[in-house]
1. Once distance in nm of label points 7 Å out along Cα→Cβ at positions 86 and 110 is calculated for every structure in 1, 2, 3, which label goes with the largest value?
2. Between 1, 2, 3, which one scores greatest on mean count of other Cβ atoms within 10 Å over residues 22-29?
3. From which structure (1, 2, 3) was mean count of other Cβ atoms within 10 Å over residues 126-133 calculated, if the value obtained is 21.1?
4. Where does the value 15.4, 44 come from, among 1, 2, 3, when Rg and Dmax of the Cα atoms in Å is the thing being computed?
5. In terms of distance in nm of label points 7 Å out along Cα→Cβ at positions 6 and 54, which of structures 1, 2, 3 is highest?
6. Thinking of 1, 2, 3, which structure, once mean count of other Cβ atoms within 10 Å over residues 94-101 is computed, gives back 11.9?
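Please treat every number below as a calculation from the coordinates, not as lab data. Computed from a predicted model, the values in this text were never measured in an experiment. Cβ atoms are built from the backbone, for glycine too; each structure is taken alone.
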Structure 1
């Protein structure tokens, strides 16, 4: 069953990347609801390597700040929430629970690729879930991954992938919408 056009607009066509935020908090319950939706998105072999740190406090934002590129500091510091989307390269330790029929995941190099690819998929599901629950998103690169990993994932096998600011965007400060490639520019049917 397809969802209606209004829902498609909220998730894709009318959704925008926000850089300016209204001073309106995002509740922990809403952050939990985002995860509860995104976790159901498919990953290969049900590996589910995605991991998230929700940076909400002033103190945690100050820990993140030195690792941000200059152009990302203000929009991150003013966002109600910054999610650090990561991936666990040791996801295989949970496969007994997630997919007991799966074989061994003994190849570390293959596991790195699997974790990054499927963690990225889960990051996309995260954005769709957040938008579907009424939040605006500002996904971005432009940070020191190694520094963020030391600061927020020390002692774990989790690596940062990208950041996503969350909240209620200030629509009055949106940039003009950028173009997208057409089907013929980006796709082939063979």
Structure 2
């Protein structure tokens, strides 16, 4: 495998800025991963495990040429605060390239996961030319299943991941079936 040197693009939606993850994100990232909120995405982890997870998120961009973005609201009382991490994910052992999201405490229920996932999907389809994408959801994570439904995903079979256990596979609509699927529709 050859390392990829890239510039991580910044995406913008109507309400969000999606930027590159970096070391400055560690404390808020660790706060999420040490909490029970991380139970559906491999946590809870201690701070050392959280550091490794953030290093993986940053490294994923360089190894795969794509990854997940830190999401921050543009306006309101939490403008510029880290709302979560959303984007493209396909590490070794994953069944297919995924669009995934983790929202931090206080940012759920605002539509941020859906809005950022639409922008990430448009990037995957329009820039990276992915023909399809999935999202993996742990059973019991009803909030993420609802995001999948809002994104127009179809529930497929379960996948048994060796480390994460059983996860639901949700298939995103194909690029040619999306109305206004281009990046410009979300900028």
Structure 3
């Protein structure tokens, strides 16, 4: 259910775009993000930093798109979000005792510090590639293709990153190495 909650804004954006246009889709995502932030606040009395940053950027870039009637602002928003996430993950390598990846996943798995740093850099790379790919699609393809890429392309690339990391972790855990040896 949480996964649906996390992807609800992009799903609504995609659906409204198919039904109307980029401006209606932009207005819809601004509203959905605001509702999402409010719901999380009401349930938990706090808002996840990633959701808050994304919501603020959706409001700013979506507002600019609607006010200036230029979709380039909402099209640039994913790249800005990915750049901020990449910077946060990279910065976490140098600030504090644990990387951002370890803070997020540390309760689920136990890994030595060097592996956490490598996983963290994989996320930096992934967010950098996603941001660059978004701009490539924005400037080389139609608006409709960009909307499809925003939902399916970024979701697919993120899923590939998760799968690659799972395989990478499995290949390096002591249990797996013991089975091979």
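1. 3
2. With respect to mean count of other Cβ atoms within 10 Å over residues 22-29, the highest-scoring structure among 1, 2, 3 is 3.
3. Computing mean count of other Cβ atoms within 10 Å over residues 126-133 on every structure in 1, 2, 3 gives 21.1 only for 1.
4. 2
5. 1
6. Answer for the origin of the read-out: 1.
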